Every structure is written in C-alpha cells, then in structure tokens.
Structure P
Amino acid sequence: MDNLIVHNLIVHELKKQPESAETELLLSKEPLPISEQAIELIGRLDQIFERKNDLLQGFLSQPDESLFPAYYESWLMEGRDRANFIQFSEDTMKVLQQSLNGVIGAKGGYLLYADYTMEEQRMLGIFLIRETPGMIFVTDESGEALKLSLTQYLDVDHMAMAVRLLAGTGRNVQMIRHARTQSSISQYFTEWVGLDRPETSAELTQSFLEIVEELPIPKDRDTGFAMNEGDFEKALLKYATKQPQQTIRAKDFDEFFYGNEQPLQDMLAEGDGVLDEGFRIDKRSVRKQFYLKAGFGGMSITCTKDHFRAGQIEIDEETGKITITNQELASLLLDQKGE
C-alpha cells in the first residue's frame, strides 16, 4: 500500500471473560516489527473504517477531564517517538483495565495500537481484535495426503471495537462500536477514550443536508450559469464521496462550489456550531436523500427526485396510482415480456 506509512506499532492483551468481573493485563515490552504483514493488517483495519457508513464521531475531551486524552497529549508533545509511544500504550491500557473491572458481559482481546499515515493524514488507530476458531488443510504425517486441522486466527473482519484519532484539531475522533445493542458494554470504550459530544455520521450528515437545502444553487464552472437542482444533487453526491477521509469541511465546500463566496460558512456561523470543523460523511444517508427506492408485493422502483421534477414519474396520492413516462424503460420491459 503506497499511500500507507506505519510509524509505530504495538499490541497488548487484555484477558477477560464475559461472566467475570476480573481482568488481567499482558503488556508487550517491545513494539511489533513493521513488516509487510503488519502493513497489510493496518491497511485492512483502516479500510474497515472507510467502508463503515455510520461511525460515531466527536471531539477528544480536555486533558484535565480524562486520563486517556492527558496521556495522548503528552505523547504528542514528546514528538511521537517510539519509546513514548510504548509508554503511552501501557499507561492507557492500565486505565482501560481499571474501567473494565466489574463490567459483566464485556470481553477482552488484543488491543493493537497503530501510529500511521494514510493518504497524508497522520492518525492513531486502536483496534480491539479477538481470535476466532477456524479450520485449515495441512499435510498429514505421511506427507502424501491432506487433512483438516483446527486453528485460531485474528477475526479482523468482525472487529469488536476501534477508534481513530486524526492529527489536528476539531472533530477528530472516529469510533466503531459493534456492541451498540449492549450500550452498557460498549460505553466503557467511549468513556475510556474520552469521547466528547458524540454524534453519528448519519446524524451529522442529515444536519448538513438540511442546511444545504437552504443554500443558493451554485453556478456551473463550465457555463457560468446556475446549475439545475438535479445536477447540483449529483455534484454534491460525487463531492461528498470523493473527499479525503470522506470528511466534509465548510471552507473546502464553499471554495469548491461557490469560489470566493462562503454561504455555508456564513450559515454555520449563525447556527449552533454542530458542523464546525468538519465531519465524516455518511454516504448511505446522502444517497437516500437523493435516490428514492421502494418495493412492495414483488414490485420495486428506484429513481431520483429529478425524475419527479422532469415529470417522468407522477403519483396520484388519492388513488395511489403511479405513472412512469419513459419510452426506453417501457421498451425494455416489453422486450422481456414478449407475447
């Protein structure tokens, strides 16, 4: 992975059974070698964040409010060197052990700390990974045949919980909590990190889309004339999904769509500051805003709001009748229908 640089890497183990209130901590004294396998693993873990739609986002608490942010700030001030990275991971693991004592239902696992840069964005990732049983084929004692053998492997694809702390200010904490249905269990993870003002990507994206609806339609860069609504919606969807780290920032948005004007920044300045300093977009929420899909009784339809504006789809609310005017679509259906 040419766009991935791993700077520091270490793993610790936290032993805990769900039915037990006690925890045991096994701390590594040496970092993991930054091998091809290690780089591949970090790349896979980072991609889980990229594929995840509805992340939990927020700010890091002040150092005087929580131990993890205090240790994190201390490590940053020391220049992110390896020795202090190891110390930072040990200190925060001890805090995690204390927060887990007495939490029935929570399980332990391997905590992988990764200090890395992805696409020029420096970040710290902490991934809670567990082992899962599996089977592999191995050569038998004779060396002439294969047999099944049980093994344990890291269940990367079903990562339990994880957090990324992006370098810089603002809403720089992103979190995955697969145990969201067990809030009492997953809550310890957010409290351990010191996540402040948590909101989901879907919530932030919806707030953003509601504000965008109030903005003036921008001009087309090529023609200089105002876009129509449908073209703006398509451009917005494309813009949102192509941003580095899928993060929307008001200043960049205004520059891209409005040049020297800043209508989004002006509107946010008058609001409650929910979207200040950028947020991770939820691509699924953006698509649902502009792409409509419904299915019932074995029939389904997918369209955009622009199809309604153009009169290609009409709905009679009283009778429930849907009229679709599209000659090419009709021809395709007739060809399949036959006689």
Structure Q
Amino acid sequence: MDLDAVRTFVAAADAGRFQDAAAELSITQQAVSKRIATLEKSLGVRLFTRTARGAKPTVDGQAFLPHARDLLRAEERAVAAVRPGRRALRVDVIGRRLGPAGRLGDFHRAHPGVELDVVTLHDADAAIDAIRAGTIDASFRAVTMPGRQLPDGIGAVRAFDEPLQLLTGPAHAFAAARTVAPAELAGHRIWMPGLAPGTEWAAYYADLAAAFALTIEITGPGFGTEPLLDTIAGSRSLATLVGERTRLVWPADHGLRRIAVRDPTPVYPHSLLWHRDNPHPTLAALRAHLRSGRLGHSDAGTWTPAWAAGSTPRSTPSGPDRPKAG
C-alpha cells in the first residue's frame, strides 16, 4: 500500500478540504486528488464524499481512518528503529569469554547509555559477509594481510594486541615458573584442539609455531573449554595457550597456572572491521574508545606475524634470568 496516499487521506480527513491537505503536505491539490483516487481504486471503495464545504469521509472512509493512522504510526516506528543511534550497535566478539568481549565491556562501562547487541560468529569470512550484508555493524578479528584482501568498503583498524599466556596444570614442568620464553616451549606439547583450519586464529598459531619451533597439536575432539581445562589440569605434559584477557573459571582443586610468556611476548593482533558507509554514531564512539588505549603496552619485546595489519614480526634477545621450571 502506498503510504504517501495513506498520509494524504489522513491529512484530507483531518483538514476536511483537499486544498488544505495540499497546503499541509506541500503538494498540489491535483496531486491530493490523484493520490486519493489511486487509494480508492486500490481498496475498491469510495473514501470521500465531496460537499460544498469540502470533503467528508464516507462510511468506508471512517472505517479505514483509524487503520490508516495505525499504518502511519507503524511507519514512524520502523524508521525510528533503524535511525542511526536509535538501534543497538551489533558487534561480533568471536567468543563471549575472549578478549574482544572484555574490550567491548570496557567500552560499555565507559558509555553506559549506549545499547549493544553482542553476537559470536565462527570466522573472519562469516564476519565480513555479515558486515557487507548489514546484519552486523562491526567485528573484532585478526586480519591476515596482505594474504587476505578485504572487500571494497570494509574498513579495518588495529584495535588492541593481547599478550598470550601459557596455561598448565600443577604437575607440569613449567607450573612453578613465573614467566617462560617462547623458545623454552620448544619440545613441549601445546594442545589446542579448538583450532579450526582456515580460520585467522589457526593462521596465527601456525606462524607462532613456525617462528619458535613449537609443537602445537590440534588433534582430538574439541568438546569446549571445560573438558580442555580438565585435561590440562591432570596432565604433566600438556599445556595450552590463552589470551591474557580470556576469562576462565575452573574448580579450586584443578590448581591451573597462568604463566606470562616473555622475551618476546607473543601478542594476538585484534582488529576492528566495519563498513565504511555505516553511519551509526555508536560505531564512531567505539572506534574512538579503542584508539584511546589502542595497544595497552609497548611494542618493544613483542612478536606478531608479518601479516598482522600495521605491524611486522618483532623479537628481542632474552632478558635477565627468570625462575625456571622446578
């Protein structure tokens, strides 16, 4: 149904004269008559009776009038729902326990009045497709440039770098260490069954393994975080790598250890992706918030893959002696 015709009908019914409706809508009286005639033809009824004083709704016109007003109110609500700043900003954070979710939570605490709709998508391809389709506004991803060429219109900016930690059980060889260097992990089994081939995080850990001669095993069923923690807690040989901001909860008797990785510190390069034509003001505020504390640490003594947007691989000589495995 032509909502302009419905709007014209309501204006004419309220004004009582087509001429006055034309003045209110800033159109000609001829245009008012044409719209009303088109609407009457669509409905199959007469909506007005012409009188010496103007136009009066017929019985059918009176029956249609409240529904016409409902249609116009529905139109207003529909427009308001998508007006920039009126709807929630929809952001993909990969996983609700991971670093991007924490950074988005920081943003919300700094801007408690904004509305957010948090979603989790599987990989960068799914996120980019969703951004292009308009089903999400932004996504936190590692952008494997220059190997990945982003589609036209998709913007990407390095949002923050997240240091990695080694997670072990209480009987592991590194359980008593305060820090461990990547080179010291060579020959030790690092188990990460959730690494899905073809994803950006699989590319990151493949480059990390190659850079420091690490053994990262992805075999075995990925039953989720809790079974992984159960296995790590009871193993003398298996460890895994987690982001510094990854939220993990385990039973007290597990005795798991989170050990900083240093000299150099591998950092996971999170970027924010969005469509450059997206006018949502909360998106601009999120980007400004991320810029204000972009990396959170010095680049000195860190490592990222060569493809990480805006960075090159970095490493420094080992620092002072640290406590070794007991």
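One of P, Q was used to calculate percent of Cα pairs over 39 Å apart, giving 38; which?
On the way: P: 32; Q: 38.
The correct label is Q.
Mean count of other Cβ atoms within 10 Å over residues 153-160 computed as 18.2: which structure among P, Q?
Checking each candidate, the match is Q.
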Exercise. Using relative contact order in percent (Cα under 8 Å, 6 or more apart) as the calculated read-out, with 16 as its value, let me know the right label among P, Q.
Key: P
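Throughout, read-outs are computed from the coordinates displayed, never taken from laboratory work. Note that the structure is predicted; figures quoted are calculated from it, not measured. Cβ atoms are built from the backbone, for glycine too; each structure is taken alone.
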